[in-house]
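Before anything else, here is the set of structures, which you'll find just below.
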Structure 1
Amino acid sequence: MNYNNPDLRILNISHSDLDGCACTIILKNFYKNVISVPINYNTEWKLADEVRSYEGKYDIIIATDFCPTSSYAELCKLGHMLVLDHHESVADRNNNETIVINTQWSATMLVYKFISKFKDISYLLPFATLVDDWDMFKLKDPRSTYFNNLYWEMGNKWFLRRFIKGNLKFSDEEKQYFVDSKKEFTDMYETLEIFDLAHKGVFFETDRFMHECIDELKKAGYKWFLIKNKNNLSIRCDDLDLTDVCKQIGKGGGHRHAAGLPLYKNDNVQELIGKIEQVIDTEYTNLEIVNS
């Protein structure tokens, strides 16, 4: 397949978060016709039907920041498919042709490098770098945390329109939002309810400021974090391979030190939390034995 054709009609399946939305923005700076289909792993079961609804309106399917697992074979029947992803949990699917998994960069940076082979999009590099700073947990740029918060505050469609050309000259209102967010987080954190888990773990629930909470809890001595966020459980840990933890649990995936587990209506959340705690407790015990 020759991807160096801006007239190709693209159906872009992309994870509905900052990194996924930024991938769509970069594709739209080369391809003239991009249909955006935001996706979460807990809604993958209906993805094929959604793609069928666009029959005749696309030439190829490009999945970014997302590697279809259960639906991949069915989607391939609906058209040529290219995957550009960066999650460690699907690294074994890489074939460097139609499935490209590169864990070195965020998906945004991976898509940036892919499109850069066809067109000079260097004007998007500061934008891609800021997203990469956030999504790869580098956090060297103090703006990246609040850039991510802005995405969640305003939503996928707004963010797509606002940053379609990667312009990072923030408006006065956006700058004020960054300032207000700091105060909102401080107020929220003061009332955050937390529950201790084995091996200096902690559980909490929040729909906002998850990473800011983690940073503060690290200062308090916690080592791993389990967070309930809407219809997902997120795990963060710098010491363990969480893709392996997810395999043991039989659910979820993501990055080595940051993973997510979708929650469904029939899931017993308390039992799942207990199972996660047990697996991580065992992993920490084994790690201590190895290091002793």
Structure 2
Amino acid sequence: MITILGPTATGKTKLAVNLAYSTNGEIISADSRQVYRNMNIGTGKDLKEYTFKGKNIPYHLIDILGAGYEYNVYEYVKDFHKAYNSILDKNKIPILCGGSGMYIEAVLKRYKLNDVPVNKKLREDLSKKTDLELIEILIKNRSLHNTTDTKNRNRLIRAVEISLENNLSRTDKNYQYQKINSTLFGIYFEREIIRKKITARLKQRLNAGMIEEVKGLIDKGLSYEKLKYYGLEYKFISQYLLGKLNYDDMEQKLNFAICHFAKRQMTWFRKMERNGFKIIWIDGNISDEKKVKIIFDNRELT
């Protein structure tokens, strides 16, 4: 397998599509939000990018669930292996592409994950604790794997719920999922360039109807509180629709938050490197054709 990773707004999908075209491969998304239908602009699906030189490139784990569902890493690992094996059965090359570091690491490190059901009584007890107390529980149980869990109250409670069930651990030799051998390639830009790309992309998405997309989800029954679960765009646009932010403040705060998110993504990938992953970083400024050549030069494709 080939893995293409990097922070948001670095052109991962375009590169993966170009590579899939060149290798007769198929793409597996490693994005925690693109699994949801009718959440296109806010999650940056850009589905039109999956057509390259007149050929439709197959993709997996996009648009597989309705908005309102709370997908998790346990389900992702299970769904990933179904997609991975279906690609191998067709004698094609799997290309894992995305910026969700936890999803990528869970697959490649073979985390042992159990399906932890909702424990209503435990949630009632946890709801009485402060955010700081909940974070301390995670740290105590060595389960603070994803700092985004601490930014949202519902996510934080769910993370503690899972932690207390001891659901996340390293695999043993009898683990059900096979080991995945993958070469990792990261797309790299200087931080200031990523900021500019994020700002330009945000303006484009707002002009393309991102606010209307959020309105549509609300009209279909999603609550404002529920939308916060789905990330920054939905959180800040919800505040704008509720009248808590004017348009300019919403755009400015959202832009800043996405830039900070990109920084956290890079922190995760650097941590992966410290933990033994080799990531071959490619200059984002060069053409996709040159990037593909670098990948070919560093990975024997058969």
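No lab work stands behind these numbers, since they all come straight from the coordinates. Quick caveat, the model's predicted, so the values are computed rather than measured. Cβ atoms are built from the backbone, for glycine too; each structure is taken alone.
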*helix-only ellipticity at 222 nm (-39500 (n - 2.57) for each DSSP H run of 4 or more, over all residues; to 500) computed as -12500: which structure among 1, 2?*
1
*Output the label of whichever structure in 1, 2 has the greatest value of mean count of other Cβ atoms within 10 Å over residues 82-89.*
1
*asked:* When FRET efficiency 1/(1 + (r/R0)^6) of positions 18 and 130 (r between Cβ atoms, R0 = 35 Å, to 0.05) is computed for each of 1, 2, which one produces 0.15?
replied: 2
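For relative contact order in percent (Cα under 8 Å, 6 or more apart), find whichever of 1, 2 sits highest and give me its label. Please report the intermediate quantities before stating the final value.
Working: 1: 13; 2: 26.
Between 1, 2, the highest calculated value is found for 2.
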*If Cα extents along the principal axes in Å comes out at 55, 47, 38 when worked out from the coordinates, which of 1, 2 was used?*
1
